[in-house]
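Listed after this line are the structures, all set down as structure tokens.
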Structure I
Amino acid sequence: MPSIANENSERMSLRVPATAKAKLLRAAALRNTDLTNFVTQSALREAEAIIEEAETIRVSKRDHLRILELLENPPKPNAKLRAAIAGLPDSL
């Protein structure tokens, strides 16, 4: 029966083909580090890049200027917005 992932664990087991492990070991040796450090650092770099990409919104210069304009001079609420606000609970 597979064990449940424990996020607090300092251990992580991976199954990789022998050819992949050999390549990782070679790369780690070329960086003068051990396999654990090499894999951890490489995975963390990739994770940081993925998180950064997911959490960053990129807009054109034109759109950036439009956003700033709307923040500085927001439009008056229209009927739909007023209706939505009226429908909110009083506790907000």
Structure II
Amino acid sequence: MAAKLSDLEIQRALGALPGWARRSDVLTKSFTFATFADGISFVQRIARAADAADHHPDIDIRYTKVVCTLSTHDAGGITAKDLSLASTIETLIEG
């Protein structure tokens, strides 16, 4: 099981993840796209990356807005897995 990160570790890591925020025991970020299809394409790229990492975000799709939420449930909070996937998601914005 992955180890839950300290508050300080999370804050330091968020400095390298623009737009990501901590909400209690999760990391979250909203993405806005020009079209619904662009948002869905982004979600498909996330799905492939998440499967490869065997770590899956919660994703909320609302027309052109996609919200990603990351947490490692079996650790009870934010772990290095979440930070790694957030970083990967950042590379997937431009398809």
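Computed from the coordinates by the stated procedures, all read-outs in this text should not be read as laboratory data. Everything numeric here is computed off the predicted structure, so don't read it as measured data. Cβ atoms are built from the backbone, for glycine too; each structure is taken alone.
Where does the value 15.2, 49 come from, among I, II, when Rg and Dmax of the Cα atoms in Å, for residues 14-61 alone is the thing being computed? Please report the intermediate quantities before stating the final value.
Numbers: I: 15.2, 49; II: 12.0, 31.
Of the options listed, only I reproduces it.
The value -19000 for helix-only ellipticity at 222 nm (-39500 (n - 2.57) for each DSSP H run of 4 or more, over all residues; to 500) was derived from one model only; which of I, II is it? Considering all the candidates, the number was obtained from I. Using the calculated result 2.8 for distance in nm of label points 7 Å out along Cα→Cβ at positions 38 and 78, pick out the matching structure from I, II. Label of the originating structure: II. Each of I, II could give percent of Cα pairs over 21 Å apart, but the derived value 28 comes from II.
Quick one: FRET efficiency 1/(1 + (r/R0)^6) of positions 46 and 70 (r between Cβ atoms, R0 = 35 Å, to 0.05) came out at 1.00 when computed from one of I, II, so which one is it? Derived from II, not from the others.
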